[in-house]
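Participant: In what follows, structures are represented as structure tokens.
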Structure P
């Protein structure tokens, strides 16, 4: 196998050329960004289904989806997402990374009132291809809550190695009774509010969300007159092989993913100037991430933030949503506040804040972790 420096010399440059996103806080990436900067949160009492028999009652649902009469909310979410000026080349390779696409069918079957068709991940991918008028070409990926981050890493590798000239990562997940009761059974939900990295954090909230990111190499961007929004220069994937739901306390999987992404990008660790963290608000996940930050970056202080206190945890869509927001953050040289964060512990001082902050430098890191020990990291640079 060639040395990393030699391999890097032969890789094509991967760029982000189009992005679309929506969540409970906004129906576009621009609206999401503005409301996040204002410190807004979309978390509220759930009306979509009854939580009467549970002690958890909050989520971040999209209002128009709550009143949607469609038998498949993920289709409606994806349809609205792809109407946001996403126009990939005809032969684009599509990776679908939503992970709970059949929840409404499962719920209806349990109730004996099936109204919707059985949908697999491949059905959503084909729907996206047809909606965009491109070839039905691609793959479906499930890496738990790191799914769309892993999808972006695989897409970047396909482009960098010359196997594909453009890759669209598309994902959508909804706040469903199926997922909500599952996390409630695991005691993973917050009975108060989602407070990422807060010393008093007690769990996550779930939310609706969808995102689409088009990656191409520079030649394809030039040929199609696409803007160069950022360079995806580094990516890393690692599994800590610790537990079916719990992360490794020593953060070994996340540390490996971050280190691999940094080596891939060919930068020093000191060049990372901001970090969009997974930041679920659960006790163990956030502790694991802080351990990774200390291990990789030592005592160096730079802005770390999470958006899940504002938009909820959007499962398979979380990574791509946060990647899009990271690119936006890099362009603005600004990070949004971490909604719900109030009480520092020693390791968050100088890193986490309930206020928006500016940062210098040209590199931002974003990571996600998921059940089964999945960890993925991406590094975006200004073009």
Structure Q
């Protein structure tokens, strides 16, 4: 089956984007290059096509109660137009997906899920509907989405709308905002460690919005940005990626995301029992940050050793464009997770020395 095209596919080709098949979608890895695009987001603004992300709506009398049963975080705490980050787990505690829940009102929740998991998530949610009074719909194919990220994101986007964007607080949303003449939903979450907005519109409208943002941001030095720097930016900001920092086998507790797992929330949720047990018994492995002392790059999947014993693997590894250092995340045996512990990364057939450091690679305001 060939990959799908987002509504912005032709724009990427026009801009000379290096388009590849990612999670079943044709998307640009980079246009000008990973480093200049990464730096544009850190210092000015970058524009991402994130139309491949999945959108699933849950409507009905039991919307909040049902979604709370599926999620590790406490969805009942949300007020209208607020967003929460959460995980959806298997009964074993492994992760089905990590996602954002947007609350429009008490009978209408909007879930934004990872592209590669959209069909799986929709099936999972539908299979667990039980007696809850809800209607579930996968609306992904009719929604386009762009993300403008960086310290100048608000300045650029504000040129295209009469709505005062400073009114949208972090992890909040506003519906029916006119952006470049297109009716959009605008939210403020980000996946780069910088300020920024997500703009959702219909497939035709999002093309207009994309071009208008690039035009409006010329003076500020905006760049179209690809998947390459999306990954380095999120990684520097200690933000996880499904399939790397956690997956069906790695729990959110092992990945260090206990904050988003409300073991004490009143309602039951799928995976609660397993996660409670894991937490009370103590974790056997944990996600840490590390820095390579020797030369080389520690790629995802590379094995980690201590005194000849295999103790885990790399989940993400890069030369950080911002820090200029070779850093990574690794899931390793908890006995070796103290800061400054020396570990060895097996790169091809040689061992490279590394040391455990904080996962908070980037100190942001």
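Laboratory data are not the source of any read-out in this text; all were calculated from the coordinates shown. Fair warning: this is a prediction, and the values are worked out from it, not measured in the lab. Cβ atoms are built from the backbone, for glycine too; each structure is taken alone.
Participant: P, Q: which one has helix-only ellipticity at 222 nm (-39500 (n - 2.57) for each DSSP H run of 4 or more, over all residues; to 500), as calculated, at -6000? Could you put the intermediate results ahead of the total?
Facilitator: Details: P: -9500; Q: -6000.
That value comes from structure Q.
Participant: Further question: One of P, Q was used to calculate Cα Rg over 2.2 N^0.38 Å, giving 1.00; which? Don't skip to the answer; put the middle values down first.
Facilitator: Numbers: P: 0.92; Q: 1.00.
Corresponding structure: Q.
Participant: Just checking, which of P, Q has the largest value of volume of the Cα convex hull per residue in Å³, for residues 175-310 alone? Please list the in-between numbers first.
Facilitator: Numbers: P: 147; Q: 187.
By volume of the Cα convex hull per residue in Å³, for residues 175-310 alone, the leading structure of P, Q is Q.
Participant: Given a computed value of 0.85 for FRET efficiency 1/(1 + (r/R0)^6) of positions 223 and 255 (r between Cβ atoms, R0 = 41 Å, to 0.05), which structure among P, Q does it belong to? It would help to have the intermediate numbers written out before the result.
Facilitator: Numbers: P: 0.60; Q: 0.85.
This figure was derived from Q.
Participant: When you work out relative contact order in percent (Cα under 8 Å, 6 or more apart) for each of the structures P, Q, which one comes out largest? List each step's numbers first, then the result.
Facilitator: On the way: P: 24; Q: 18.
Largest value of relative contact order in percent (Cα under 8 Å, 6 or more apart): P.
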